[in-house]
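Undergrad: Below, each structure is written out as structure tokens.
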Structure 1
Amino acid sequence: MTINILYFGMLAEISQQAKESLSGKENMTVRDLKQQLCEKYPEMCERKFKVAVNQQIGDDTTIIPLSAEIALLPPFAGG
């Protein structure tokens, strides 16, 4: 299973890229993905961010469907 990830803000800086494709397993959850990302980018574990799955904010138990588009969204400041 391929997961297409879009990085924004500080998360793009940490990963040093705006987008990436990763391999995932069937019935992978957002929690599983976060764990995989923390192993690849340890600094990401220290940051708070939301995960959008196919343009819907998910929680740790959200299942990631096949060929999903994932956006990692850092906290936004309003003005």
Structure 2
Amino acid sequence: MTHPAQPKSLAVAYLLLFFLGVFGAHYFYLGVTRRAIVYLLTLGCLGFGVLIDLFTLPGEVRRTNQLIMSGQPHL
């Protein structure tokens, strides 16, 4: 029996970005596993990816929540 996924919080995603962003924790939280592994292996793309994510994270959370609500799998 599977449980429906819960919508993701922007506040939690930002906390993970600030404290564990170079390890991709915010992407693991959002379920974007491929990008999270890239961040983990490259230390957040040498920090530049983390800086970009400061501005793009709200859109990523919004996209993830739309996919959760529609029942589609997300990558």
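Quick note: the coordinates plus some simple rules give every number you see, no bench work behind them. Since the structure is predicted, the reported quantities are computational estimates derived from the model, not experimental observations. Cβ atoms are built from the backbone, for glycine too; each structure is taken alone.
Undergrad: Suppose distance in nm of label points 7 Å out along Cα→Cβ at positions 14 and 38 works out to 1.0; of 1, 2, which structure was it derived from?
TA: On the way: 1: 1.0; 2: 2.5.
Of the structures listed, the value fits 1.
Undergrad: Additional query: Rank structures 1, 2 by percent of Cα pairs over 20 Å apart and report only the one at the top, that is, the highest. Mind dumping the intermediate values first?
TA: Working: 1: 23; 2: 26.
Structure 2 comes out on top.
Undergrad: 1, 2: which one has relative contact order in percent (Cα under 8 Å, 6 or more apart), as calculated, at 35?
TA: Checking each candidate, the match is 2.
Undergrad: While we're here: Could you tell me which structure in 1, 2 was used to calculate helix-only ellipticity at 222 nm (-39500 (n - 2.57) for each DSSP H run of 4 or more, over all residues; to 500) as -6000?
TA: Values: 1: -6000; 2: -23000.
Answer for the origin of the read-out: 1.
Undergrad: Output the label of whichever structure in 1, 2 has the greatest value of mean count of other Cβ atoms within 10 Å over residues 6-13. Spell out each step's value before the answer.
TA: Values: 1: 16.6; 2: 13.4.
Top value of mean count of other Cβ atoms within 10 Å over residues 6-13 goes to structure 1.
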